[in-house]
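J.: Below you'll find a set of structures to go through.
Laboratory data are not the source of any read-out in this text; all were calculated from the coordinates shown. Every value quoted in this text rests on a predicted model; they were computed, and no experiment measured them. Cβ atoms are built from the backbone, for glycine too; each structure is taken alone.
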Structure P
Amino acid sequence: MENFTFHNTTKIIFGRKTEETVGKEIAEVLKEKVLKQKGEEKDKAYNKYIKILLHYGGDTIKKIGLYDRVVKSLKDEEFEFHELSGVKPNPVAGKVREGIKLCRDKNINFILAVGGGSVIDSAKAIAIGVNYSGDIWDFFSGKAKPQTALDIGVILTVPAAGSESSVVSVITDEKTQIKKGFHSHLILPKFSILNPELTFTILPFQTACGAADTLAHIFERYFTQTKNTDLTDRLCEAAMKTVIENTPVVLNKPEDYDARAEMMWASTIAHNGILGTGRIEDWASHKLGHELSAIYGVVHGAALSIIFPAWMKYVYKFNLRKFVQFAARVWGVDPFFSSEDDIALEGINRFKKFLKEIGLPTSLGELNIGSDKFEEMAEKELQWGLLGNFKKLNKEDIIAIYKLAL
C-alpha cells in the first residue's frame, strides 16, 4: 500500500425532499464568511451581500418541479440569484466563459449547480475562473493554477460522474476539440444534496450511461499495480456489485427508491477519493474516452462502455492475478473454470455482456465510428505524456486499443 492523505470536506445531505433545505445550507456556508467581511451583526442582514448563480442544464428540472422548489428555498432565505442554463453533455469552455462574465457583472459569490456531472463540472470551472485575469483554459492546459474559487453547492439529479464530491472538473475546448480534466481541492463542493427521488425520470439510456461511468471510476482505481490493497480491493468490488445488481432493477422499475438510492450513493463513493487510498490509479481509459466525446460527441458513459472492455483485453496480462480476482469476486467466474488466462477473459466477457444487456454500445462500429482519426486521437492524448499507470500506453498501444474497440 502506498502512502496517502485522504481529505474530503463535502457535506452530503442524502434522502427524500432534502433539496428543500438548499437555501439554509447556503446560508450556513456563507453567513460567517460574509459577516466577517462586512462587519454586519444584525440577524439575516448578511443575505443582502450574497448573490447566487443558479446553474443548470435544460428544462428537465422545471418539468419535475425541482426548479420551483429550489427557487422557493432561495427566496425563503431572501437571496438574490441569477440563472445560467443551457449546459450540454460534455460541457464546453464557451459556456464556462459566459458564466464567469455573469458572475463578475453581478458580483456573484456562490454557485449552485443543479444537475448532473456536466453542470457540476461547468460550475467548478466557473468558480475558479471568476477571480483569474487570464483565460479559463489556462488551468486545464496546465499553464496556471488557481489561488481562489467561489464556493459551490450541488443538487444532484444524475448519479454518474461523482463530481458532487470530487476535486475534478472536466470540460471541452470547442476550438481544439480537446476534452481535459483539472484537479484541485478548491473546487470541492461545500455541500451536495442527494435525493434519489430526483432520478426517477432519468431515461433508460442515461441511467445505463451513469452505471458505466460509475463502474469506470471504480475500475480506474481497482486495476492497479500497487500490492497489498485488500481492503480497498474489497470496497471497490462491493461498489461494483452494487451497481451491477441494481442497474437492471432501476431500468425495470424506475421509481424503486431503494435501488435508486444504492445507485446514487455508489456513484458518489466511486469518485470521492476513498476507493483510491493507498493505490496508484490509472485513468488511461477515461482519456481515451474523452477523445470520442470531444471529436464525435459520444456521451461519456457510452464512450467508456466502448473503451473499457478493449483496454481490459489489451492489458490484462500485465497483472493477470488482478483480472482473475475481478472475474471471480465480481462476476462469479469459477476459479477452477480453466486456466488463469481463460478466467480473466471470461470476466471481461461477462462485463461486456452486462453492458450490452443494459443497452450500451460496446464497439465503435455501433456508432459508425471508423479508424480514420485513431492516429490524431492518440497524438492529442500524448501531448501530456504517456497514458496510464497499470500499463504505460504509447501511441502504438493507444491505436491498438482503439482497434480492439472497432
Structure Q
Amino acid sequence: MAVIVQKYGGTSVETIEKINNVAERIVKRKSEGNDMVIVVSAMGKTTDHLINMAHEISPDPDKRELDVLMSTGEQVSMSLLSIALNHLGADAVSFTGQQVGIRTNGSHTKSKISDINEEKIREEHSKGKIVIVAGFQGVNEYNEITTLGRGGSDTTAVALAAKLGAQCEIYTDVDGVYTIDPRLYPRARKLDCISYEEMLEMASSGASVMHSRSIELAEKYKVPVLVALNTGDIPGTIIKEMDNTMENTAITGLAVNNDEAIITLNGVPHDIKVIAEIFQSIANKDINIDMISQTFPVNKLVSISFTLPKTDLYQASMILDRFKEKIFTFSYEACDNITKLSVVGLGMNTQSGVAAKVFNLLAENNIPVSIVTTSEIKISYVISPDDQKKAIEAIAKEFDL
C-alpha cells in the first residue's frame, strides 16, 4: 500500500466549504488503497492576523511566545479537517507537531526539523486511519513549541515524505511553478518540471510557491515533489533531479522579491576584525544576510551594503545602533523599499553572456542597479520597485519566459 503525503496551504482550507472539498478529495485517494498523511497550514490569513496582534502589543514580541501563538493556527485547521473526514465516514485523527514526534533545533520562529519519529503515523496507518498533521511546527530539545518560518508547512510535508518513503504532493492556490509569478507577469509559462537546484534558487530568491528549506530536504532525500492546484484537476509541476534536457535553456525562471530591505554601513574601518564583529553580531540574532557589496577603501574606510528580510530590519537596527557608539566614523542607512530580481537557470553553466544580456536590458531601460551577486545558476539584482514592471517585461521578452 502506497503512502501519500499531501499538503494543503492556507487558501485551500480558508473556509469550511473548502475544508469539506479537501476532505472529499482525501477520501477518494484513500479509497484507491493509499495510506494518507495530510499536512495543513493555518486557515487563510490566520498567521498574519496572529502576528499583527502580537505587534500591536510590542514592536519586538518575545520569539518563544510568538511561536506558541502562531502554532495555534494549524491546530484549528487540522482539527476541522479531521472532523470533516470523520463526518464523511472516514477514520481520521489529527496531531500537533509535538504529538507526531517532530523534533526541531535552532531559534524560535526559524527552527529546523532535526528528526521525526514516524512510529505514531505508522501505528495509525495500521489501524486504517488518515493522519492529519499540523504543519509549520515541532518541539525542540527543551520540549518547547517552535515554528519553522514562513512556508514551514511545505518543509513538514517533505520531511514526512522523506521519513516515510512516500510521494509528496503540495496543493496550493496556483497550478504549478511558473517562469515568473503570473500575478506580476500574466504571460508567464507554467513548467512541466524543474530541477531541485533551480527551484531552490527560485524559492530562496522570493518565489513564494515553495519554501526553500523544503526543497533542500527534497533534494537531499531525493523526494520528487508535485506542486499543483488545490482542486487537483489540472496537471502541476514536478520538482525532481536534473536531467540533460534542463540545460537547453539559459534561463528557467525569474524570481521577484519585495520582502527584503537594504542596509548600507558607512565609515566602516577597513579592518577585517571590525567587519567580522559587525556581521557576527547580526548572525548571533539568526538574521539571514543575502547580498553583500563593499566599496574600495578610501582613507582606510569602506562602505558595505547588504540585504536582509524586512522582518529583521528592526532587530538589525538595534544591533547597529550599538556600533555607532563604539566607532565614531560609523553610520548606517536602511531602506525597506527595494526589489530583488533573480534570473535562474542551469543553462548558465554552459551558456555564457547571460549577465551581460541582463545588464544591457536594464541599461536600455534606464534601470539603475544597487547590488549584484552571482552563483553558478543565479544572478540577482537590486533595483527600485518603480522599475520592477519594465524590468520584468524586458527580461521575460528577451529570454522567452
Structure R
Amino acid sequence: MAVVLAYGSPSLGHLFPLAALLTELAERGHQVHLLTMSSGVAQLRATGVRAEPVDPRIEAIAGPDWMARKALDVLKISIDVMCRRAVFEVDDLRAAIGRVRPDVVIVDANCWGAISVADASDVPWLVFSPFTPYLRSPGVPPFGPGLRPLPGVVGRLRDTAIRPFVTYLFDRRMLPRVNAVRQQVGAPEVKSVDDLMRRAPLLLAVGGEPFEYPHPGWGDAVHLIGACVFEPGPLRQPDWLTSIDRPIVLVSTSSIKQADAVLGRTALQALAKEPVHVVATFPAGVPPNLPQPTNATVCEFVPHGELLDRVCCVITHGGMGTTVKALERGVPVCAVPFARDQAEVARRVEVAGCGIRLPAERLTEARLREAVRAAMTMTDGARRVAAGFAATGGVQRGASLVEEHLLRPAAKQVVE
C-alpha cells in the first residue's frame, strides 16, 4: 500500500469533498496524511486519516468578503488571499513531504503555492478541485460571470469578446505573484490560471453531467467524480426533527462569512405562511435579530445526511458543496448567488433543470417564495443530476484513478 499526502485549503467547503476521496483511499489500505484547517483535524483523524493543521499563518489570512459591495470585489479579495497564502504553503508542504515521504501528493486547486511545490518535486501529484476547474473549453463561456452557454456563431462571438476581460482581471492579479513563488521553488513559469491547472498530470473535480457542461477541451487528464459527499462523525437525527410533520425547506448559507445572511432572513420571512417547515442554518454564525416564524428552526449547523431525506427544496447561496449534496439526493435547489464561484453554480442549476436561479440583486420575499414553489416541481431534473453524479463512479472511481495513473506507474518505476 502507498503513502498519500494531501494538502488542503483551510475551508469546510474544500475540506469535506477532499475528505470523501481521502477516506476512500484510507479504506483501501493506503496510509493517508492530510494538512488542513485546524478545526477539521479531529474529524479526519476519526476516519483513519492522519491529519495535521496547516501553518497557522495560512489560516490567519482571510478576506472580508462580507464587506465587499460587488462580486467583482470579492473576486479581487479571494485572489489576494490565495496569493498571500501561497507564500507560506511552500515551506509547509516541503516540510510535510520531507516528513511523510509520500508516494503521491494531492493538492487543493486553490493552493497555488503547494501546487508549485508539487510541480517542482519528483513525487507524482494531482490536483483536486471541489468546484468546476478554471479550464478553458470550446463552446463554454469563460468561468466567473455565470453566463449561459450559447451555441453557434453568436455564442462564439460573445465568449470571444468577454474572455479577454475575464482573463485579464484574473491573471493580471495572480500571475506575477504566483510566478514569483514558482521561480522560488524551481517550477516553470505559467501564463494563466488555466496553464497552472493543466500542469497537473491528473485533475479530479467535483461534478458530473448533466450538471456540468460538456467540456471537449479539458483533455484526458481531467475527470469528474460526482458529488464527493462527506459527513463528519456519526449522524444523529436532531430531537426536534422528529416532531416536524411538514415538508422541509433547508436554507444553507456559507461556512465562510459572506454577505449572504440576508438570504436566511428573507427565506424565514418569505416562507412564514407556506405549508412547509424551514430549517435555516448559518455555519458562519447565526446573525442577531432574525425573524422567528412558528414554522421555522434556526441553528448554526445541522448534519445534512438524514435531514435531506425529509427536504423538498434547498435554498442555498450557490455554494458548490451544499448544492451538489442536495442534488446527489435528488432534492431540487433554489440558488441565490452572491460571489466567488456561486454565479457559475447557480447557472448550472438553471441549465440542468434541477432548480431555480435567483440573482441576489433580485432577491425579495415574493420572488424567493415563487422561486421555491417552482423549484419544488423540479424533482425529475434533480434526479437526472443525481444519476449523472452516480454515473461518474464517484470517489471510488477517483481513488482508482489515483492508483492507476500515479501510484502503479511510480511503483513500476521503482521496481525497474
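J.: Taking FRET efficiency 1/(1 + (r/R0)^6) of positions 2 and 106 (r between Cβ atoms, R0 = 30 Å, to 0.05) for each of P, Q, R, which is largest?
T.: When FRET efficiency 1/(1 + (r/R0)^6) of positions 2 and 106 (r between Cβ atoms, R0 = 30 Å, to 0.05) is computed for each of P, Q, R, structure R gives the biggest number.
J.: If Cα extents along the principal axes in Å is calculated from each of P, Q, R, which structure is the one that comes out at 68, 51, 39?
T.: Matching structure: R.
J.: If semi-axes √(5λ) of the Cα gyration tensor in Å, for residues 114-329 alone is calculated from each of P, Q, R, which structure is the one that comes out at 39, 21, 17?
T.: Answer by label: R.
J.: Next up: Identify which of structures P, Q, R gives the largest calculated value of distance in nm of label points 7 Å out along Cα→Cβ at positions 218 and 242.
T.: R
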